[in-house]
Each structure stands twice: as C-alpha cells, then as structure tokens.
Structure I
Amino acid sequence: MEAKALVGLIDACVNDFDSDGMAELLPQLVSDLPRMLKSSNAEDFDLLVQSARLIAFSRNPQPVPLAIRALLDIAAAHMPRGRSQEAIALVERALDLATDHDLKPELRRASNFYSLLSTDVGIPARGVEYALRSAVLAKELDESWGVASAFGNMTAALYGMGLYREAMSVALRVIKRFKTDPECVNSVAVARSNLASAALALQQFALGAGAAEEACEAMGLPRDAQGILNRAATEGTWLKCVIGLDDAQAIESRRAMINSLADAFKSPRLELNRRLAEAACEIHAGNLTVAVAQLLALLDRSKAMPGLYRDNLVLLVRAYEKGNDHAGALLYLGELVDFLGRSQVAAVRHKLEMIRERVQTPMPGKDDVRAVIKAIQKQPGSQRESAEVPEPLYREALERLAVAAELREDTLGRHAYRVGRLAGLLANALGYGHKFCEDVENAARLHDIGKLGIPDGLLIKPGRLTDGEFSAMQRHTTIGAQILAQCAHPAFRLAEQIALFHHEKWDGSGYPKGLAGEAIPEVARIAALADVYDALTHVRAYKHAWTHVEAVAEIERTAGSHFDPRMASAFVKLVNHLRRMHGDRFDDYLAEAGEHSSFIQARDKMRQMLDEMEPLQPGELL
C-alpha cells in the first residue's frame, strides 16, 4: 500500500472510527518506516509527521509497543532537519504510553531519547534527569548497552550545561567500563565525542583531538542521517582542536571530511556546519576579513538552529578579537548574551505552555479525540476548557532551571536552596508573617535563573572580568526577570522582583537600574544579603571560600553602602545564631529543601551509579 493511502486510512481510523482498526494499520506503517525515514522527499517526511500525530492522539493506539516505536523513530527524524522542538510532544506521548502500560524496555528507550532531545533544544538539566531514568531502567533490565547509551547521552547533557569537567569525568568512566563491549561501540563513541567537546571548551586541545579521532574511528562510515549528523559534529570538534594545536595537515583533512559529509546528505544543518568550519579555518589562516564576511552572511540562516547560531556568534567574537577590534568583539559578545537570553526565555515559555497544555488538554480516551487532535495541531475551532495549573508544577520546572543556571559555579547545585532558606529566615527575623517568609524562600531560590543566558566563558573564567565582560554578566538580572515573566502565575512576581533587583545597592551604585535605599524592593534587599553571604563563603572560579567571620565582617563593613543597614544587622545576628546551632552541618541545614529536587536526586543517583563502576586511576586517560 502506498504511504499516502496508508496514512489516509490511519486518519480515517482515528477521526471517524474511534481508533478501531489501528491494530491492523500500525504494523504496516512500522514496516514502511525504514524506507520513508531514508527518503529525502519532503512529502514523505510530512506524511510521517502526520501519522505520528494521529498515533499520538489516538484513543487506542494498538499494539502499544509498535505505536511507541513509530513515535520515537519519527521523532528522531526531526533532529537532522533542525526540527527537534516539534518532536518533543511525540516523545512525551511515547513516555506516557510506556508508563501507562508498564513497558519498561520502551520506557527506557523513550527516556533515553527524551534526554537527547531535551539537550538538543536547550534544556540539558532535563536531559540529565531522563538519561538517569533510562540508565536505572537499563540496569533493572540487565541491559549493559542501555546503561552505556544513557550515560553517553548524559555526557552530552552535562556538556550542554557547561559542566565540562564533570562531563569529562563521566565520559572517561563510561569509556573505561564499556569500551570492550561490542554492543556499546556507538555509546562509547558518543562519550568520546562529548569528552572531546568538553576538552575543547577547557582548551585541552591535545586531549580533545585524540578523543575526537577515536570517536570518529568508532563511528565509521555513517549509515543514516543521524549517524552523519553525529559524525559531522564530532569532526567539527576535531577540527577546532587541531586548529588550537596549529596542525595544518590535520586541519585540511578534517575540513575535507566535513565537506564530504555535507555532500553525502543534503541538509540545512550540515551545510551550515560546513560553512562554519570553513570560517573557522579562515580565522586560523588570518584571513579575518573573509571569515567575518562569511560569518555575517550566515547569521540569518543559522538563527533557526540555536546551537549553530551560538557557534556563529562565538566565531565572530573570536575573529574580531584576533584582529584586535575590541569594539566588534564586544558587539557580538553582547549579541551572544542577548541570543542566549532570548533562547532561554523562549524555552521557558514553551516549557510552561507544555505544562499548561498537559493540564488543560484531556488525554486520549477521556474526551473527544478529534478535539484533542485539533488542539494539538493548532487547528481553528478546537474547544478546550481552561484549567488552573497547580503552582508546584510551575515551581518544579523553574527551580530545575535555576539550579541548572548555578551549576557552572556551584557544582553540587545547593546554592539556590541555601540562599532561599537564608532569605526566608531573614524575613522571619525581620518580623514578617509566615506566608510571606515562605514565599520569599521559594522566590529567592530563583534569583540567578538569568545566568542561563550567560556564556560559559564568563561564568567559569578565573580572575577578574574585563569591563565589557562584566557589563555582559550584569544582564543576567534582566534575563532572569524576562524568564520569570513568562509565568503568569502571581506566585512568581516576588521571584521576578528578586531576579531583577538583587544586585542593586543601598547607595545606588548597583545594577541594573541604579536604585537606592527603600526604592529597592524589600524582597530584593533580603535576597541580596543571603546571596552575597553564601557566595562569599563558597568557592567560585574567581575566588576562594571566605570564612564565616570574614564574610560577616564584610557585610558589616558594607552595611549602609551595599546593604540596607537595618537588614544587615538582623542578618548578622541570624547567621551567627545559626552557625552556633548547626556548626559543620550549617550548609546541610540550609539546603534541606534541595534533597527533594528530582534534578538533584538524579545527579546524586548518577554519582552513585558511577561509583559502582571501576574507578579511574590518577591521570588515567582512555
């Protein structure tokens, strides 16, 4: 049967016959999937998308394992086409089906792909969680290759969060544990590839080049679109590493391979990869005018693919810096920050809309399927009843993002919770009511969510930032407020105020508005004390940890200039009292709420599973 006719029958089955007959049609579709997935014909892909939507919102998609397989295979085909965002709803439906029918192998695969997809669309914290879920399921199923695959995707998520050293550590453990298992070749290659990317970010060019070379050797000749995409990405990392090593012969060979891959599979994403690689080579050769012209010409095209647009801007900054054009470098550094900020605002808005959709849209089997399909496909005429989204659903999503924003500076992910607890306790010490203190604690946890929009190089840079870099860093306050403004729930207005104003100073010398005295919102003045104290007493890339005594002395010294003097006095009394009460367990006391975070639990479980593997020896590289 022709694909168009088959999809037409599935459409009629879902819309006109209450999904009766799906059990006969689904096997036919799945048998046709390999051919249609390989097709470069846009009509074939459109038919696949249509069939996946119908399966997703069918009342009874039988047999369920085949429905899940179709959803995941079609979702995977979105990635090489730069359409990962559209695939998310399909994977979430696969997750729901696998969960509802207790299909652990299918749930393992769906969780693993959801991890990969989440990282690709810019939500790597969720990528970590679902990679861990997949690894746990694989271990229960005694699938070592499944554990390897999940941890391979976890290295991608950790890299996406800017946790480069942690990504390298996990990758090395995965390589050591699974490199001799023939079923784990691809997963080990993924781990090597992400190890190379993390090494490149830390300018460990020799390590990165070696890991990328081994990854490419393991990948071999790609057999499908996703394989070509993975190989091209790793080749790009390899190219940048050998540029860092100034290895002219290797540069030319990698450039030639990227061109071959782009010729083998005509894809906008691969073509952009090719053009960016050429520009990187021109920068290395000193042909800065040519490189800048190429990169500027690519800006509009690369905007549709966030990761490549970011690479485009990074290369522009590098080209201007190499030409000693500091004004040009700062211009595109600013655009990079703006872009990252806009991307995070859009990602949060989409995430909140998805939460709202899942609460307000009846699941198949509980309401009219045709109305559900129309609602999901954004067709006019669909009717949905409004349902209030519970605040905890929003809060969990936003707290996960806030912790992710902090992890590049606070690797344990507890800073946000310590600041929240201190802020709530200070509000109590100042005489505010219980409900307000609770609201302040919850809101203050989100104070630095805007750091999601700040480039890694600024957050992990050792030493002082330049004036231009500090100006870019300051934008995390406005980005944070913009992110939180996407949530219409009134409970998040305090958090929005804190995010925007927690770096204002009592004497008016702070940012972003230069507010002074009582013009600074009270909640922001409270959170500022908690944030500065916790930052001072913990290690950062640019400083050592101060003692409690040193931090308190600094707060007392700057009361009346940096801090509200009345609040500063109350804060010093509070932390002195808490230190006496809790001693060495002071941090644990403040971070108790973080132990309930699904994201932090996932990170802790990840460490536990890694500890069960054979440990790395000092200096061991594989």
Structure II
Amino acid sequence: MPVSDLPFAAAFPPVEEARWRELATAALKGAPFEKLTAKTYDGLGVQPLYPRAKSATRQPGRAHAGPWAILGRMDAADPALANALALADLENGATGLQIAFSGAEGAYGFGLSATEAALAKALDNVWLDAGIAIEIDAPGHGRDAALALAKLLEARKVDPKTTAISFGLDPLGAILRGAVQARYADIVPHLVETTKTLAAAGYAGPFCVADSRRVHAAGGAEAQELAFAIGAALSYLRALEAGGLSLEAARDAISFRIAVDADEFLGVAKLRALRRLWARVQEACGLRATPAIVHAETAWRMMTRRDPQVNMLRATLAVFSAAVGGADRISVLPYTQACGLPDEFARRIARNTQLVLLEESNLDKVADPSAGAGGFETLTDALCEKAWSLVQQSEKAGGVAAEIASGALQKAVASAASEREKNVARRKDPLTGLSEFPNIAEKPVDVLAPASTAAPTPAGALGAHRIAEPFEALRDRSDALAAKGKRPTIFLASLGPIAAFTARATFAKNFFEAGGVEALTNDGFTSAEAAAEAYAKSGAELACICSSDALYAEHAEAAARALKARGAKLVALAGRGGDKEPAYRQAGVDDFVFAGCDALVALSRAWQAIG
C-alpha cells in the first residue's frame, strides 16, 4: 500500500527528497552534507535517508517455518547447578539449551566439563527426545564433547532421530582462538570421522559450525565476520566431500554461529547477508540452495560490568536484530554475564527478553520483515559485496586455515579493532552507564560466582575483548582506593552564574567519573580566588575549570594560577583552548577535556597526577 493511501499519512502533503535535503542542508549551517553520512568499520557508507527499494524481493529466512528456538545457557561448572538452572529455563519458556563447556568460546570463564559423567548429571530429567534444540558450544575442536553427548544418549536409549542437536565441531574457530595448537590439516581427519560417526548413528546434525563470534569479540568488522564464517564453511564443505560425503550431505552438516550486538541496522543486514552468501556458495557448487541454519548469540563485546542493567537494553536490540534477520536459534547472555556466573533472576530476564519479542511482538510471524526497506537492503547488498571480496582474497591466499597460519586474518581484524578502540576512547562509540552517564557509587549485582581473570591469549591467536574494559579498569582502581577510605576526587571550579557553567560542569562530572575520579560540584564562584579557596578546603587532588568561553577569557588564567598555588596536582579546563591555549597552559592549565578528545588518555594523565 502506498504511503499516501494510509489515513494518517494522507493528512500531510507529500515531501520530496530534494525538499528534505534542502532543509537538512540549512540545519547543517554550512557544514558539508556528507557530515550526515556515517561509516561502518568496513568503510561502508550509511546514509541518513534511503528511498524504498522497489526491486527488492523477500529472501529465505529461517530454515524451518515457525518461531526461532529460545536457548537457555547451561554454563555452570557444577553439573547439579547447571541442571537446576536448565530445568528452570525449560520449564519457563526456553525451547532449547546452549551447552557451553569449559574452554569453549561461549563459556566466558565458566562452563561444564566435557565428560559423559558431567553431562549425565547436568541433563538429568532433560528429555532430549522431546525435540528441544541443543546447541553444543564445545572446547577445542569439539570432538570430545560431541561424542560424550552421543554416548550418553546411546546409554539412555534415546533415538537420535527424535533429537535436534547441533554438535558444534569447529576446528578453525579453535585454531583462531588458540584453543588447539595443531594444524588444520591434522584435525580434518577427526572432523570427518566424527561427522560420519554421528551421521551413521542416525543424528541429522548439523555437525560442524562456522562460528564467527571470536572475530566479533576481537573487534572485527561485520564483513570480516561474514567472510570468516563463509570461508570456514567452505573449508568444512571441501573436507567433508573429500572424506566421502556427498556434496548435499556435506552442505547439510554445516551450520553457522554469529554474534549480534546493539546495532540493529547492521545486525539485521549481517544475518541477511550471511544467508545470501551461503546461498551463493551453494549455487556455485551446483546445488539447489537451502536456507542456512543460524544460531545467533548476543555479543560478548558489548557487555559491561558497570551499570550492567543497561545490558538488558543492548540484549533486546540484539534479539530484535537476530529475529528480524531470520536466526533459527537465539541465545542471550544474561545481563550480569560479565560480572560472574548469572543467577536465576538474570537468566529469567534473558529468557523473557526473547519471549516478549516472540509472543507479544510476533517477530516470527513475518518472513523477512525488512525486505524492501531501503536502508536494510542497501546495507545487506554492501555487506555481501564486501564480504564476498574478502572471501575471494582468502581463497587466493589458500583459504581461512592458511590466513590464520600466516597471521593475515589476525592482522586484518586487529586493524579494525584498533579503529574501534580509538572511537571508544574518544566516546564516539559511547557506552551508556560507563563512558557516558556513569554512576560512580553503583552497587554490585548478585551473581552465583565472581568472574575470573581471563587466561592470556596464546601467541598468534585472536583474543576476545569487551570494549568496556579500559574504562572498567580505571573504575576498578577507584573502587580499590574507596575501599581503603577515599576514592580520587576532582574539584569543579565553576565560574560565574549557573547558566554559564552548568553544561560544561555536567560534561566534566560525567567525563571524570567515567574514569573513577569523583567530581565535587558546587553552585559556582564569582572570582578565581573564591574558587581556589573552596578547592583548598575540598580535599580534592585535582581541579577542573568550568564556565563559558567568554568567562574563560576573563578568569581562566587567574583561576589556573590560583588553583596551582593551592596545590592542585592537575588543572583541567572543560572545553577547547582555541587561540588562548598557550596562555592557559602557561598559567597552569595541564589538560583540556572536550567532546571528541581521547578520554582514556586524559583520564590516564589525571591518574598519573594523583600518583
């Protein structure tokens, strides 16, 4: 139905794009129109406005009609606890389990032991022959965990045909993250043998998974994730066919696992692009394309330990993206995952995030709901083109295994991660509750076990990092000092009337408290000397001058000299120095903090001054 035929829209005159551009250009006040164009970490342009993609058609979504599988996480080391948490999930809306074994990509410091005995206890009263979805998140290249589960089911006399298990064999992912040190060529025989063994036993699979979560967790860009997933799937396809499986059976043995974060546009486009790319691979092999089987997990990279409740919002956006993008199975990292082993409450929130979107928002009722939307279609096309070019480069270099062995893949991901880290440090990629709007006195959340220190990444492997970690490290230092009596403080030397300094004082408070330095506020001072006297009585180690540019010109130099004379270890000024910066520095201003500056560098200088 044309927009003009909608009753509400019909009440407004139509607006042409040219008119919109005219108004947008006027609002920019001389800045180039290109300022409204964003860039992804793949270098793809994201426009502010897109027309309807009239020629687009619906693309295949989930492999099976109906809702996606809601996976609860089985990740406790204690099998009895893992069992209790899993049963609570299954009894309250989950339709499957993601079994995260110790050392697996998705264990995040916890995980079940990959033994038949541990599985037997953890899966007590879990009826796998009822058709619930099981996603194995395996340690190493996956053989031990897969065979342990198969052996348990054989002992329980469970008919493999009644199960829905994705066995999670992933040697390339294991090599990439340094979980195994063997060459890919040496692991391939085990991959083929295990796949044949499970298939012969009657399991439908999939058996192998092309898992790109480590590329995402290392800071990689979306096209890099897609290229790795497709490249790994191609490698498994070749290995299985060479091992004696038909091309169709080899194709059906492979699934995908992908991380989805809080960027809903790129999240939806990434999943849609993955399906298109896999269909293209199948067609190139002479196969009739069947839908990819995709497990989406909310991203570890976006999780924060500070103000973790915001993780609920991030997870909601991620689930929405995964559902609209057509994921077959979705698992949500509970909002306290970065703080430790999540308790039942955090798991309930994670479960209900999916249930609300499924049962109340009905996101499963429309196939490919973003079809025809200009923004989504353009991003999907662009990601397909970029990722396909990366796949071609990888193939020319000998495939994914060769790229990992040479370090080329790790180097490319590190380049994207470096750019991302710069934007996080400059708060261009803000972290709500951490780099923006921090609560320096927040209380810890409840977890079943505290988070453990991550093991060092083996040399040459790709490490996983949450982008919040640098800010969290500063907050941890602050809390350690607070536990001993007093956290570091900075006095806001606000000059002039409230209207003159409020905006910059608010900015400075958020800026420094994001790094664990508590800001001492006030109602402002009429003179530099009065501000310095108040600073001396405050007990703060640092000071930040806050006011308008006009008042800076009159009072900033005097304020800096007075604050230094009262013993300020560092004097900052909220705003840019402009032409007056040399004079301000000569008077005693040590640093300038403003929107777009490197916050981590400035905060590190503040900590160095504190000593």
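Values quoted throughout were computed directly from the atomic coordinates according to the rules given, and no laboratory measurement underlies them. This one's a predicted model, so the numbers in the text were calculated from it and none came from an experiment. Cβ atoms are built from the backbone, for glycine too; each structure is taken alone.
0.00 is what came out when FRET efficiency 1/(1 + (r/R0)^6) of positions 262 and 518 (r between Cβ atoms, R0 = 30 Å, to 0.05) was calculated for one structure; which of I, II is it?
I
For which of I, II does helix-only ellipticity at 222 nm (-39500 (n - 2.57) for each DSSP H run of 4 or more, over all residues; to 500), calculated from the coordinates, equal -23000?
Details: I: -23000; II: -14500.
That value comes from structure I.
Of the structures labelled I, II, one was used to calculate volume of the Cα convex hull per residue in Å³, for residues 302-525 alone, giving 195. Name it. Could the numbers behind the result be given before it?
Numbers: I: 164; II: 195.
Computed on structure II.
Rank structures I, II by distance in nm of label points 7 Å out along Cα→Cβ at positions 414 and 542 and report only the one at the top, that is, the highest. Mind showing how you got there, number by number?
Numbers: I: 2.5; II: 3.0.
Max of distance in nm of label points 7 Å out along Cα→Cβ at positions 414 and 542: II.
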